[in-house]
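Multiple structures are listed underneath, in structure tokens.
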Structure I
Amino acid sequence: MLNLVSKRNWFYLASILFLVPGAISLLIAPRLKAGIEFTSGTTFSFRYAEQTTNSQVSDVLSTLGYGDARVQSTGNNQFLVTTKELEGTSNIPPVGPALPSEREALESELGKEFGGFVDLNGTPTTQFIEFSSVSASVSREIGQNAGIAVIVAALFITGYIAYAFRNVPNSLRYGVSAVVALLHDVVLVIGIFSILGKVFDTEINTYFITGMLTVVGFSVHDSIVVFDRIRENVATGRIRSFPDAVNHSLLQTMGRSFNTSLTLIFSILALLLLGGESIRDFLLVLLIGVTTGTYSSVFIASMFLVTWQQGDIPRTWRRLTGQAARPRPAEAAAE
């Protein structure tokens with residue numbers, strides 16, 4: 001029978017090799033390419049009637065005083081622009097003649113270029129297709145709430161798993177092991193997005209946070225399935241050692257975990273190829289997270305549980321620090 005548990009150190013090494021590039025990228029500023037939800041700013045999209053390129057739109061924005069604006073093509077002559085926070089239209093009735101807002105002025109000037117704006121159906125229009133603006137105070141609140149959400153989720157997951165496995169010795173270790181795998185997935189996804197941000201200008205936004213929370217749920221769900229089978233095999237008493245029980249449980253559930261993940265991955269790939277630009281980042285987080293979540297549930301969470309149960313952590317620490325194992329009381333008395 002294939003003994004996966006005995007090779008757990010190799011799985012740890014593989015995870016470290018995957019995590020190191022992202023960790024190095026996170027040490028290099030800018031650590032992540034933050035979207036306007038985290039930095040404040042404005043995004044708006046529009047479509048021109050005539051054939052237009054990114055560079056042409058960037059040139060027009062530069063002449064209007066928005067040289068730092070970032071232009072992305074999202075379709076046939078359709079563009080998404082990210083720039084500093086713009087003042088939108090006001091709901092307060094003006095005193096005297098109403099002056100155009102910053103948004104209205106930019107909308108008017110851009111609408112004069114390349115045959116003017118058209119909507120998604122090709123009908124001429126004078127307005128942006130979409131317009132979204134986030135202030136600095138709101139962006140700080142979103143960032144803080146996102147971090148709190150992940151921390152609270154990890155704490156509740158630990159407590160829930162510890163309670164669900166309360167009839168198993170050292171039940172808290174099951175919860176902590178699941179959170180270790182969860183953190184493995186979170187750090188790996190963030191590291192990959194740090195690299196993508198530097199190479200392809202991929203931003204993190206609210207879709208990224210939504211995707212991360214979805215990945216957290218998927219990773220823990222898979223870990224619980226494996227842990228539940230471990231509990232069943234330990235309870236029967238037919239398998240003598242705990243590592244053998246874990247190894248047997250992994251072999252029983254691995255096929256189910258991989259098959260479930262593959263069906264989800266195929267669906268995500270189809271949406272990435274055929275879906276819209278607006279949900280691309282969310283789908284990319286899911287694709288990376290589901291892949292690493294499946295790996296961590298089998299090869300990290302369960303392996304870490306065995307490592308903890310077998311006392312490998314203090315043994316490794318003593319070896320690294322050069323401390324000899326303390327003699328047992330009987331051995332000390334004999335001396």
Structure II
Amino acid sequence: MDAVLARRGFLPADDPAQALTTSPALSILDDLGAKLPEMLEDPGFRDHVRGLRIPSWPETSVRQATLPQLRLYYVRLGFLASAYVNQIGQPAVNSLPANIAVPLTHACALLERPPILSYDGYALYNWRRLDASGPIALGNIDTLQNFVKLYDEHWFILVHVEIEGLACRVLAAINEAAAALHRGDRDAVTRALLEIAASIWRQVAVLRRIPEHMDPALYYRRFRPYIRFFENVVYDGVTQAPMNFRGETGAQSSIMPTLVAFMKIPHRPSALTNHLADMRRFMPAQHRAVMTEVEAMPPVRGVSDPAAFNEVLEAMATFREVHYGWAREYIDRWGDDP
């Protein structure tokens with residue numbers, strides 16, 4: 001597994017770019033990003049956006065040197081596309097104008113992902129540290145881009161950013177377990193499992209903080225609609241065939257699928273397992289490769305202390321229970337999907 005993942009988890013190797021500097025022409029997207037929450041309060045938002053001249057990403061291949069810039073370009077355009085399609089208080093639309101659809105599709109093709117804002121753009125690439133030498137943790141991070149002015153949306157994103165940052169110890173311990181399995185070192189496998197469990201418990205503690213700054217009604221009514229799916233949306237200038245894409249969701253995080261692969265937890269085929277499998281195509285290509293690598297590892301069950309193995313399962317179950325509880329509080333209680 002890439003050593004960077006053990007250091008940064010599924011967050012990018014370097015902190016996300018905060019402004020588009022590859023070309024002066026791209027600065028229009030930074031300006032739009034800053035004004036987006038205010039613009040979305042205007043019924044004429046869509047008319048204004050259709051008249052914009054949005055520059056394409058100037059490169060035809062991915063270069064490591066400009067990858068953070070490409071990701072920010074995707075974030076800006078992804079937010080703009082979801083804002084256009086899902087603008088609250090306006091009639092539904094079934095097309096994305098070419099000035100957004102074409103450059104978004106090009107950028108997403110370079111990133112090997114579908115052309116819609118997903119969890120990576122909403123969270124993984126959408127943060128900055130207030131103190132560059134401080135931790136990637138609540139209190140020292142803020143978002144780069146939002147749909148609304150409410151701090152509730154910042155908090156929702158930032159909770160997930162800290163959880164993702166804590167995953168670095170999970171991935172490092174999986175690396176350690178892989179090496180220990182190769183050596184046949186039962187004690188080292190057990191230590192790795194205990195470190196994984198401790199890291200998940202820390203993630204659970206962060207996830208429990210959701211209600212501190214996030215009101216359920218505001219989440220459901222004011223910004224959740226912007227991250228919903230695209231259904232039968234035509235991407236003008238790209239294809240006339242209506243397309244369907246999943247919206248942003250925590251199910252597109254790579255942490256839990258990687259843990260499931262590592263622990264070799266069997267699941268009966270169902271609509272839910274099919275849904276979760278489909279979520280993988282919205283994850284970064286590097287993350288998908290990690291999951292494939294972890295799936296190929298031999299099982300740790302039977303090669304470690306049973307109590308350590310069970311502690312990981314307990315921590316995973318608790319994380320899922322807390323997440324399910326928030327889903328009921330913030331989504332289910334309010335009725336059908338908007």
Structure III
Amino acid sequence: MRRAATLLLVAVAALAAPASAEAVVIGIADQKPDMFADKRFGQLGIRHARLTVAWDALRYDWQRRELDAWMTAARKADVRPLLSFGPSREHRRVLPKPEELKWEFRQFRKRYPWAKTWATWNEANHCGMLLCHREKLAAAYYRKLRQECRSCTILAVELLDMPNMLGWVRKFRRHAKVEPKWWGLHNYVEANRFRTTSLKKLLRRVKGDVWLTEVGGIVKRRTKKRYTVKRIPESEAHALRVTRYIFREVVPLSRRITRVYLYHWNSSTTRDSWDSALIGADGRRRRAFEVVRSELRREKIRRLRAERRREAREAARSSR
């Protein structure tokens with residue numbers, strides 16, 4: 001009787017757990033493989049990382065070498081990759097036909113059979129990424145990748161929180177002819193302005209999980225491109241506040257926000273065009289690093305509690 005009562009109390013507590021108690025996967029998005037050799041990276045226990053790859057990268061020796069270095073380092077560190085397709089680095093204005101992308105995807109999977117998580121296209125609604133007004137083509141890419149690997153986790157696309165996002169998503173969903181289970185979002189703009197308006201609208205518009213596949217507090221921007229976001233503060237102190245905001249305000253918005261990939265691990269030089277890194281160019285940890293470390297500890301505790309709740313429910317069912 002005492003054992004049954006204890007199990008009942010545990011099961012009730014599990015059912016009463018709030019949404020914020022659900023664990024979220026935390027990863028790092030960074031193009032450089034050197035983070036995997038950083039002892040601090042290993043000490044954090046991060047097991048997920050994201051990489052953007054050119055859709056035709058395997059056609060070129062120098063790109064294969066770069067990709068092999070990153071993938072080998074990730075596998076050695078027991079890190080599961082999220083690979084996101086993007087424009088060719090040799091022919092920037094050339095887009096593949098859907099069957100062509102499917103064939104390239106097959107070659108990627110042959111070379112890296114342990115890679116099970118993919119994104120159809122990086123920042124597809126960004127008007128510098130060629131698919132800005134080609135939602136039908138992006139949807140065709142998505143369908144071909146799903147056909148090629150039914151066992152893979154495939155994000156519909158990765159979106160950038162720009163004014164055109166919701167309209168773009170509406171057209172993509174119409175052409176996709178299937179409701180995607182996963183979406184990616186790069187919500188730099190809103191996160192750095194301490195807002196969640198577009199994210200909330202996206203969650204209402206789509207039914208699948210939303211992964212924040214690139215987000216971080218901006219320390220410094222030196223880009224002069226046309227699409228540069230204006231009027232956002234830049235400093236290590238600002239990046240600290242943004243990182244706290246991401247985990248305290250953004251992630252708890254919905255159970256469907258299940259992953260966060262922070263961009264990026266380390267700033268390689270003091271002249272990087274974009275710097276939202278956790279490690280400065282001088283090799284020192286920034287204050288945002290401590291936020292991530294604390295959050296990873298909390299997530300570990302949440303996972304353990306979730307596992308205990310599942311065990312309690314199973315034990316309660318079996319004792320009936």
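Each value in this text was obtained by applying a stated rule to the coordinates, not by laboratory testing. Everything numeric here is computed off the predicted structure, so don't read it as measured data. Cβ atoms are built from the backbone, for glycine too; each structure is taken alone.
Figures for the structure shown
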item	result
Which of I, II, III yields 13.9 [mean count of other Cβ atoms within 10 Å over residues 110-117, calculated]	III
Test item: mean count of other Cβ atoms within 10 Å over residues 166-173 calculated as 12.6, pick one of I, II, III	I
If helix-only ellipticity at 222 nm (-39500 (n - 2.57) for each DSSP H run of 4 or more, over all residues; to 500) is computed and equals -21000, the structure in I, II, III	I
